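A short reminder: the numbers here are calculations on the coordinates, not readings from a lab. Just so we're clear, the structure is a prediction, and the values are computed from it rather than from any experiment. Cβ atoms are built from the backbone, for glycine too; each structure is taken alone.
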Structure I
Amino acid sequence: MATKKVSKKALKVEEKPLRDYEMILIIGPEVVDEKLDVVVDGISRFIAEKDGSISEVEQWGKRKLAYPIKHFMEGSYVLMRFKLRLGTSKELEANLRISDEVLRHLLIKLES
């Protein structure tokens with residue numbers, strides 16, 4: 001009876017490391033305070049489902065925009081700091097781009 005050798009590389013499942021990120025969101029002014037919390041919680045839930053962890057969420061309140069975005073002149077700013085697996089950031093940005101509530105976002109990978 002012949003036995004097969006299985007390489008250690010095949011058995012080893014590669015885990016992608018967690019990276020530190022910082023993200024600024026501009027949420028449309030038509031989103032009231034209660035709904036703003038729901039939007040931020042939805043993003044936090046997405047990060048948690050992808051094995052990430054949120055370290056900080058700051059709501060900066062409504063501010064005037066330098067130029068109109070989607071015909072709005074003001075928006076609610078939110079700063080989030082979190083850890084996320086390396087390949088998951090593209091999926092997060094794709095979800096933010098199609099969101100009706102999020103006018104703009106900026107995702108920055110922080111140096112470790």
Structure II
Amino acid sequence: MEINYKALGKRIKLARIERELTQEQLSEMVNLSPTHMSNIESGTANVSLPSLVRIANIFSLSVDDLLSDSIIHPRASLERELQKILDGCTDYEIRIIKDAAQSIADSFHANKHLKDE
């Protein structure tokens with residue numbers, strides 16, 4: 001499987017913006033040039049493994065979280081993302097989300113034979 005560098009760059013950018021950092025600040029923290037950081041975020045340049053680990057550590061994320069679009073079995077990462085969504089919801093909102101998720105799962109299971117065709 002290929003790494004989706006555009007999706008990886010987008011996740012890095014979103015994490016940076018959520019933490020109110022500029023590209024220049026992040027590039028300094030990771031020890032990369034601002035131009036290279038910009039290219040990583042746009043998906044036009046690859047990020048080295050050591051830099052990716054530094055970025056993940058800065059944001060208190062796992063590398064799996066950043067690479068979730070490229071992971072073959074991303075269940076744990078997706079469950080963490082769902083939990084983050086739920087953490088910001090009221091009990092009422094969680095109940096609605098649960099009901100919607102159950103309806104979607106029921107539909108998938110009822111139409112499983114269509115997926116196999």
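Assorted remarks:
- When FRET efficiency 1/(1 + (r/R0)^6) of positions 30 and 54 (r between Cβ atoms, R0 = 25 Å, to 0.05) is computed for each of I, II, the largest belongs to: II
- Top of I, II by mean count of other Cβ atoms within 10 Å over residues 22-29, largest first: I
- helix-only ellipticity at 222 nm (-39500 (n - 2.57) for each DSSP H run of 4 or more, over all residues; to 500) derived as -8000 - corresponding label from I, II: I
- Calculated for structures I, II, distance in nm of label points 7 Å out along Cα→Cβ at positions 46 and 86 is largest in II.
- Relative contact order in percent (Cα under 8 Å, 6 or more apart) - structure with the largest value, from I, II: I
- Winner on volume of the Cα convex hull per residue in Å³ once structures I, II are ranked, highest first: I
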